[in-house]
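S.K.: Scrolling down, you'll hit the structures one after another.
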Structure I
Amino acid sequence: MQAEISARIAVPLSGHVLFQSDDLDCARERVAQKFCRHRLDIVGSRRAFRASHHHAAGDMLSLNYISYGADVEIDPGELGDFYLIQMPVTGAATIRNGASEFLTDRTTASVLNPDLATRMRWWEGCGQMLIQVRKSPFLAFAETVFDRPLPGPLRFDPVVDFSRREMQTWRAFAASLFRAAETADGRDTGIGQAFAEQRLMELFLRVQPSNMSLFQDVKPPGPLPRHTRRAQEFIHANADRPISLTDVSQAAGVTPRMLQLAYKSAFGMSPMHALQQERLRLVRFDLMSGEAVNVSDAALRWGFAHLGRFAADYRRAFGEMPRETLARANADYCC
């Protein structure tokens, strides 16, 4: 039955075959050349093993298709310098990234965070489309998308849920890039391809839950006046310092009263309230990312000296106590 299903589904990147092999050691070494060193072991019947890797290089990312035929266990540890989005075309795989473990198939994909340990089992007949995203240029691009420096490691929810309409749109766009690669030579790194890659990853940043998602709802609907923009940039850059309304207005080049009116118009709040909300989000980022040892350290880092008042403000903003956020993060990133 699995062979019949596979026969009905076009194999992605069939014009870009990197290698095919029945030899386990050869497959391990050839895949490692494009990804990273890893352990690869056959769990099921060795007779069913038939590794195939198709590859089309890009600018910020590469497009890939990999299948192993047999049940295999794959242990790359931490990926290090790339993110990896994996979308099963046939079959299923069990994925573990950090402490999250889940099954992927045609309805559920995965995104592997590079600084969390990964282990996988690809079940017999599993074939996956993979988008390998180079970490360094992607993080620089993410800062332009979010219009702010990243406060720490960018970590995605590793479960990519294709029942969500936004992710269906993203998957369709990703599939169009794979189809386009079939008609290209696979080496085009021109403006058109770079733009398509950026569109794909910008959409992924906006619709796939991550620890940066909490910063997405702070943009006004339209462009900001120059002085308001300067004030916002000053707040983002100095949220860890004891700054005052006067400091912000001087950085913006307007009077405190003018800045208050501008912020009220753009954000519906005062600059100082915006500063407090920014600091609360930064504390939450630290707690969600597992970067904070305890709640007190995170709160003090971002200027909250009165811990009782901070906890109440945090609960009003996010619907849970900060210790609950930290406990969940410790469970997620313990492995």
Structure II
Amino acid sequence: MLKKMAWLAGLVSLCVLPTAYASTEYPSRPVSIVVAYPPGGGIDTLARLVSIELTKRLDQSVVVLNKPGAAGSIGTAGVARAAPDGYTFVLSGANAILSPLVDPNLSFRIQDFEPVARLTETPYSLAISPDLKVGSLKELIALSKDKPGQLNFASTGQGSVQHLLGELLKQRAEIDWMHVPYQGGGPALRELAAGRVHIMFSNPIPLAPYLKEGTIQVAGVATDERISLMPDIPTFGEQGIDDFDVKTWVGLLAPAGTPEAIRKRVSDEVQHVLALPEIREAIEQQGSIVSFLPVEKFAEFLERDEERWKRIIDQSKFSSTM
């Protein structure tokens, strides 16, 4: 009997060894984090901040690869097709969910990825042209109802977060605005400051120079509570538009099929990196907040977020084709 038990124990240990060996060996070569946008943007900056510290913690190079094109779809689709071995990730925002919902012809869906970690969230404020001569969201809505179809709002592209937030506010406030898409937030804000467009949802940080010049004003923040960057600006809820707490997120995703043990290892290391005071401070300087979620919680969040954007798109009147 003792010999039989010893044989069984040996057999079990052989079955366990490959998994244990694989986990202790990972990573054995450089790890890539794909950013599906050009260098210099918010997601790219965050990726480079995190990659430096992850390199130290994983004792292996973590390299940021910029693969821009088609509003982030090219780089994101490439990661969806990558080997699920824990050596390729994408640092993405809500567009990983939004883009395929808006354009069903894209080659990827959020289900083509495995969650690793949510890193940050970013609040949105409603920027307006001073030419409108209104000082609050209430006054903007009143003006919009007096001039149906005569006001326009800018975004960073058809189906972008800014676009859908504009559509959502139109639906909730029962107003009619014309959508004007731009190739990026910088050009859109410059047009807003010049008075060629009237309204735009934006991260508060890029607004700072325009607010200082007085070429842009802020009518409200789309959060449940006031934000530290704009403590004097009332929330939408304070101005009669309830349940409009919309923040965008940035998270790390892996190709579907990437082992859970590897994803949890990377997630744990990301959590340690985000706890560093200098990393947290750098993120806050970008207008975002550290909002870490581990693998399981991030998976639940992604499911809820997809359902939310589906509802917003279904309730909107814009075409779902690009």
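S.K.: Could you tell me which structure in I, II was used to calculate distance in nm of label points 7 Å out along Cα→Cβ at positions 26 and 266 as 0.9? Intermediate results must be reported in sequence, preceding the final value.
M.R.: Values: I: 6.1; II: 0.9.
Only one of I, II returns 0.9 for distance in nm of label points 7 Å out along Cα→Cβ at positions 26 and 266, namely II.
S.K.: Okay, moving on. Taking FRET efficiency 1/(1 + (r/R0)^6) of positions 138 and 298 (r between Cβ atoms, R0 = 35 Å, to 0.05) as the quantity of interest, name the structure among I, II where it is greatest. Show your work: numbers first, answer last.
M.R.: Working: I: 0.85; II: 0.45.
With respect to FRET efficiency 1/(1 + (r/R0)^6) of positions 138 and 298 (r between Cβ atoms, R0 = 35 Å, to 0.05), the highest-scoring structure among I, II is I.
S.K.: Okay, moving on. If we compute percent of Cα pairs over 37 Å apart for structures I, II, which one ends up with the highest value?
M.R.: Values: I: 28; II: 23.
Max of percent of Cα pairs over 37 Å apart: I.
S.K.: Further question: State the single structure among I, II that was used to calculate relative contact order in percent (Cα under 8 Å, 6 or more apart), giving 14. Can you show the working numbers first?
M.R.: Details: I: 14; II: 24.
Matching structure: I.
S.K.: Of the structures labelled I, II, one was used to calculate distance in nm of label points 7 Å out along Cα→Cβ at positions 82 and 178, giving 1.6. Name it. Intermediate values should be presented prior to the final figure.
M.R.: Details: I: 1.6; II: 4.2.
Structure I accounts for this read-out.
Every number in this text was worked out from the coordinates using simple rules, so none of it is lab data. In this text, all values refer to a predicted model and were calculated from it rather than measured experimentally. Cβ atoms are built from the backbone, for glycine too; each structure is taken alone.
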